[in-house]
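Any read-out appearing in this document is the output of simple, stated calculations on the displayed coordinates, not a laboratory observation. Not measured: the values here are computed from a predicted model. Cβ atoms are built from the backbone, for glycine too; each structure is taken alone.
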Structure 1
Amino acid sequence: MIFQSEAFSVTLGTEGIAELKFDFQNESVNKFNKRAILDLKAAVEVIGANSEIKGLVISSGKSTFVVGADITEFGEMFAGPEDALIADILTTNEIFSSLEDLPIPTVAAINGICLGGGFEFALAADFRVMSTSAVVGLPETKLGLYPGFGGTVRLSRLIGADNAIEWIASGSEKRPDAAFKDGAVDAVVAPEALADAAFNLVKSAINGKFDFLARKAEKKGPLDINSIESMMTFETAKGFIAGKAGPHYPAPVEMVKTIQKHATLTRDKALAVEAKGFAKLAKTKAASNLIGLFLNDQLLKKTAKQWEKSAKPVNMIGVLGAGIMGGGIAYQSASKGIPILMKDINEGGISLGLAEAAKLTVKMVESGRMKPEKMAKILNDIRPTLNYGDFKNVDVVIEAVVENVNVKKAVLAEAETMLRDDAILTSNTSTISITELATAVKRPEQFCGMHFFNPVHRMPLVEVIRGEHTNDETVATVVDLARKMGKSPIVVNDCPGFLVNRVLFPYFGGFARLLHDGVDFQRIDKLLERFGWPMGPAYLMDVVGIDTGVHAQAVMAAGFPDRMAEDFKSAVQVMFENQRFGQKNAVGFYRYETDKKGKPKKVVDQATYDLIAPVQGESVECSDDDIVNRMMIPLCLETVRCLEDNIVASAAEADMGLIYGIGFPPHLGGALKYIDDMGVAAFVALADGYKDLGALYHPTEKLRDMAKSGATFFGKK
């Protein structure tokens with residue numbers, strides 16, 4: 001051992017080949033924080049000063065290589081002046097460059113996860129050997145940034161500008177075959193062969209078989225691209241990526257511009273360009289909010305993980321009610337290795353549920369994301385049945401029948417008699433009180449809500465709803481089950497609509513009143529989509545199902561009559577009365593036609609305007625800002641009420657519920673972060689400007705107190 005620190009060690013082995021090992025003490029994973037960067041600097045200085053070292057293997061002492069930079073340090077880093085941030089980035093880059101400039105061949109042995117700053121570290125080596133179980137990538141654009149530790153510079157010179165742009169813009173993880181094909185790694189080997197392969201590659205470079213000096217020169221020079229290729233590559237990429245990313249996510253386009261700027265420069269000058277652009281992005285609201293969401297997501301994972309120690313083991317589950325939702329739940333469970341019984345009262349329901357699961361697996365196989373043998377196992381783990389014969393072996397049952405309180409109560413009461421006394425019963429209800437449903441069962445302490453969102457395989461959120469009598473073991477078991485099913489569970493307390501639908505329906509209430517005031521629903525949709533929502537409210541209502549929406553609206557109005565009961569006949573009600581239910585029967589606010597891929601495509605239908613004209617008053621003058629405010633204020637205020645009413649435990653969980661449950665624009669960070677960014681006092685004043693529209697627009701007294709005191713939901717400014 002010739003060097004030892006908290007994060008790095010250096011040992012000199014046979015034939016002059018040293019090993020630089022990243023093994024952060026008292027940490028479960030390797031990540032770059034201030035301590036690790038300082039330790040790396042000291043380690044590289046020791047290596048550079050030792051004339052006995054002829055070559056270097058860079059390895060990890062963990063099961064992963066390096067997960068990336070320590071994002072918890074970003075807030076402090078990014079809060080300072082831009083010049084100071086640039087200086088910090090360039091200091092780190094100098095350390096990476098000093099590793100790259102060692103006059104010996106260097107090889108990174110990549111095991112496990114190697115992302116972000118970790119992959120940029122590996123790119124500083126001359127060569128990379130990758131385990132077949134590893135992944136590499138630069139996901140920084142998902143945080144509103146681009147790589148800042150030399151990633152745009154080194155990767156573009158290694159694999160070409162076009163490939164580097166695709167890697168960084170997508171932010172996707174790359175498997176070994178893709179990484180090798182593009183030239184980002186030089187070899188792929190089995191995990192057990194990784195150490196020997198890296199050693200042998202260094203040895204071959206020392207012996208002249210591989211020209212490591214040429215590789216160093218290539219990475220330190222300008223991009224190998226002529227002016228015509230440059231124009232075609234960068235201008236085409238900017239236009240395409242701008243269209244994909246949209247106006248709220250500047251990082252991918254800025255990344256292309258940065259590579260274009262430093263394409264003709266040598267490494268050190270190129271790194272300065274990269275650092276300046278990175279610091280500019282770090283100061284954007286998009287980056288601040290997307291980083292905040294990442295940290296909130298980590299909090300969700302940590303919170304869910306904490307329930308594990310109180311959870312009962314779950315080896316098999318059951319779902320009552322097949323159909324689209326039941327089939328989706330069955331697929332999700334089986335795809336994560338949890339066998340599931342899928343019960344329905346008739347063959348038609350069973351067939352529909354199995355068809356849904358089969359459709360999802362076939363898509364995965366056709367896209368190359370699943371092997372046929374995995375598909376077979378998933379489908380074999382979904383066991384259809386018309387009776388309760390095997391339900392004595394089930395640990396948790398998810399009721400997913402029609403959203404009708406009497407039907408659900410009857411099914412729950414019947415199911416409970418067929419289960420073991422220690423089995424847990426849950427309901428996938430989206431609006432009906434769990435405490436009310438619990439009156440139908442004999443063991444209410446073993447009953448809770450488990451609300452999945454449609455489509456189940458895509459929507460990450462599961463609301464775990466605690467009823468009045470639900471015990472902690474039940475909550476823990478269901479949270480742990482949701483986590484093992486690949487979902488992000490949030491525990492909420494019982495109320496009409498729980499968290500997500502309680503917040504969503506004031507948003508729909510704002511939409512209904514805008515239509516009542518004569519505003520064109522297409523204009524509203526387009527504005528809210530430009531604002532950052534994945535779809536406008538009319539389109540969203542069509543996707544949810546207008547019949548479902550009308551039913552849920554009635555539940556919400558009964559629960560919160562002061563602000564959610566409508567004193568006018570809405571356009572949504574007219575759609576329902578005319579059996580225009582949305583995508584499910586191909587006609588709602590829009591009409592739906594099947595495109596070439598078999599997906600529903602919305603088209604404008606004049607009949608909608610004719611039908612809703614009688615319930616629209618004289619057109620009220622509304623600016624674009626008015627429309628956005630009239631939609632957003634009720635949603636934000638209801639989120640505040642959910643937090644104040646202890647429906648959800650924290651601001652972070654509330655915001656993540658909206659991001660994951662209804663597609664709240666991620667660049668805004670969530671409803672409560674949206675209020676914080678505007679300023680609580682400014683938001684209260686804004687809401688007061690619309691107070692004549694009714695109670696949905698009236699701030700709570702606690703929010704007014706926050707405005708007076710200068711408090712925020714995510715800590716003092």
Structure 2
Amino acid sequence: MNELFKSISKLKGVGEKRSLAYKKLGVSSPYDLLYHLPRRYLDYTSPITIADAAFGETAVLRLTVTSKLPPQHIRKGFSLYKATATDGVDDITIIFYNNNYIFDTLIRGNEYCMSGKISGSMVRKEILSPHIIPANSSCLIRPVYHLTTGLTINRIAADVQSALDIFKNEPFEWMPEYILSEHNLMRLPEALPEIHFPSSMENALAARRRLAFDELLELQLGLSMYKKKSSSDCACKMDENTDISCFFESLPFAMTNSQREAVNDICKDLAKAVPMNRLLQGDVGSGKTAVAAAACYFAVKNNTQCALMAPTEILAVQHYHTLSSLLSPLGVNVGLLTGSVKSKERKAVIASAASGETGLLVGTHAIFQKDVEFQRLALVITDEQHRFGVAQRSMLAEKGGTPHKLVMSATPIPRTLALIIYGDLDISVLRELPGGRKPIETYAVTGKLRERSYNFIKQQLSSGRQGYIVCPMIEENSQELQAAAAYAENISKNAFADYRVGLLHGKLSAKEKDTVMESFQKHEIDLLVCTTVVEVGINVPNAAVMLIENSDRFGLSQLHQLRGRVGRGEYQSYCILMTDRVTDESRQRLRLMSSTSDGFKIAEEDLKMRGPGDFFGERQHGLPPLKIADLTKDMQLFEETKLLSHEILKRDPELMLPENRPLRLEVLRLFARAGENGMN
């Protein structure tokens with residue numbers, strides 16, 4: 001097995017240069033390459049006739065090449081290559097763009113299987129840049145892999161075959177025999193060859209089921225072991241009968257039922273001898289901060305301290321002001337520690353935390369620093385957890401030994417996905433919005449209504465409100481940033497020349513972002529042109545209108561998060577979704593956004609439409625990426641492996657029995673892929 005875990009550069013025919021390309025795909029060894037699975041297959045086993053091939057669709061045809069036409073040089077650097085072929089009844093033209101290599105391999109009179117998009121006319125159909133294999137090929141189902149510069153599908157397929165040859169000489173099976181039998185699983189020495197080069201689509205599906213089962217079982221085992229390790233540590237056990245009724249009485253509003261249920265769950269957890277590990281999940285504006293304040297008051301009344309960490313300084317300051325207004329009147333000393341706190345003030349804040357005088361310390365990553373100490377830290381709260389990995393949560397937790405942990409997230413996540421992403425946490429969900437909140441009126445329009453949309457925004461600004469215009473940002477490269485800057489400059493000189501226009505994007509330093517947002521909060525800016533950096537947590541109650549440009553480029557959940565920046569005050573608020581890319585899918589998405597403000601319903605639809613791989617964009621939640629399993633399709637496997645994981649750990653909590661040790665190694669290997677955010 002040693003050969004499988006050597007550098008990919010040592011694999012026959014790869015070398016140093018190609019190994020660099022493989023590393024971009026996350027492949028460092030032949031073993032990794034075995035798990036670089038096809039994203040789809042080209043199935044040549046069921047060709048259709050030319051007559052049945054539909055225009056605009058990809059079809060598989062069995063064709064005999066009848067002639068090859070001379071190349072057509074359309075313009076400098078662009079050539080067209082054409083051949084004609086027949087299925088015995090009808091003829092078709094084969095077209096290649098700038099690809100003489102494939103064209104040259106075609107031989108007149110030979111029969112091939114071809115897969116490509118059908119175009120042309122009823123008189124003469126065309127097949128564009130088809131994938132081609134000889135009709136007598138022994139392998140009629142071909143893998144299609146994710147690629148990067150320097151690698152082709154054929155090259156990867158050849159290298160995978162080399163890795164499979166090593167595996168054939170050094171076969172292994174880490175799944176215990178009783179699991180293979182009970183769950184009707186294909187064995188690994190059969191599954192890995194079949195997933196890459198299937199003898200039938202049925203076998204490809206069986207192989208995928210085996211590998212998805214492996215991945216989900218490893219994940220469930222790893223999370224259960226992490227959760228058990230956390231709960232086996234001691235924590236500060238508080239008095240369940242602590243009276244916090246004066247907190248509820250002091251609130252300027254009545255808590256919703258779900259808020260009170262969440263407070264009750266948290267207080268029960270805080271009264272246990274094992275550390276709380278709870279996720280407080282709530283839609284935009286559902287009142288998570290008030291619940292966190294109640295938890296802090298409960299902890300402080302038990303003579304302990306709390307810490308709350310936010311991902312940005314402006315969010316930390318926002319939390320500080322909110323929590324101070326709720327807790328200071330009740331005698332709780334609330335401190336603030338961020339990177340911009342001056343040296344003299346910082347020393348005072350640190351001294352107050354160390355002495356136990358500060359009941360709640362709110363801050364950013366500055367709380368991690370070594371010189372920050374607590375006398376009796378018992379509750380750690382992190383906001384927007386998917387921006388903090390498990391490792392970062394642990395760093396803060398270590399400051400109090402094993403404190404209780406509460407994680408807050410404003411990203412509505414379908415329960416099926418939350419079970420995976422927050423597998424080491426118990427979950428409380430706030431589904432109700434506090435009374436008095438007005439639904440945000442949402443409209444989907446095309447660019448034809450741009451002028452009318454601008455006029456509507458001007459009406460809002462003229463009545464004293466503020467607004468956002470959001471520009472999409474796929475990657476924050478210089479070209480796209482220039483486009484956002486040019487947009488801001490253009491409207492400030494033209495359509496919105498009478499208003500104060502600001503610009504906010506991700507390439508600004510933290511200090512520059514805070515300066516812009518502070519100006520916006522103080523109403524020194526009327527209209528803020530921004531990228532998605534404005535998505536999380538910023539609270540400007542006076543902002544009542546938002547225009548999202550190219551809204552088709554955002555996921556539904558992201559649109560919902562962006563929309564949540566308005567509607568946070570007493571004013572009726574509006575969101576305009578503008579796009580010129582009108583498709584059936586975009587109509588469906590924008591219709592849903594216009595008809596509901598339920599973030600959980602939107603999240604469920606987003607998961608169905610985009611799949612879990614793209615649900616978060618860049619993966620930031622600190623868990624191993626699922627390469628094989630798909631939670632939109634594999635929930636039955638998920639439930640199956642969850643039960644199995646429970647049974648295995650009941651018998652062997654550390655996976656140290658001989659039959660389970662290979663399983664333990666696979667669990668550790670999976671979590672190692674999550675880097676610093678893996679199992680700590």
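So here's what we get for this one:
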quantity: Origin of the value 8, where relative contact order in percent (Cα under 8 Å, 6 or more apart) was derived from one of 1, 2; calculated: 1
quantity: Comparison of 1, 2 by mean projected area of the Cα convex hull in nm² - largest value held by; calculated: 2
quantity: At a computed 19.9, 61 (Rg and Dmax of the Cα atoms in Å, for residues 83-194 alone), which of 1, 2; calculated: 2
quantity: Read-out mean count of other Cβ atoms within 10 Å over residues 211-218, computed value 23.2, structure in 1, 2; calculated: 2
quantity: Which entry (1, 2) yields the derived value 14.8 for mean count of other Cβ atoms within 10 Å over residues 307-314; calculated: 1
quantity: For -12000 (helix-only ellipticity at 222 nm (-39500 (n - 2.57) for each DSSP H run of 4 or more, over all residues; to 500), calculated) the corresponding structure among 1, 2; calculated: 2
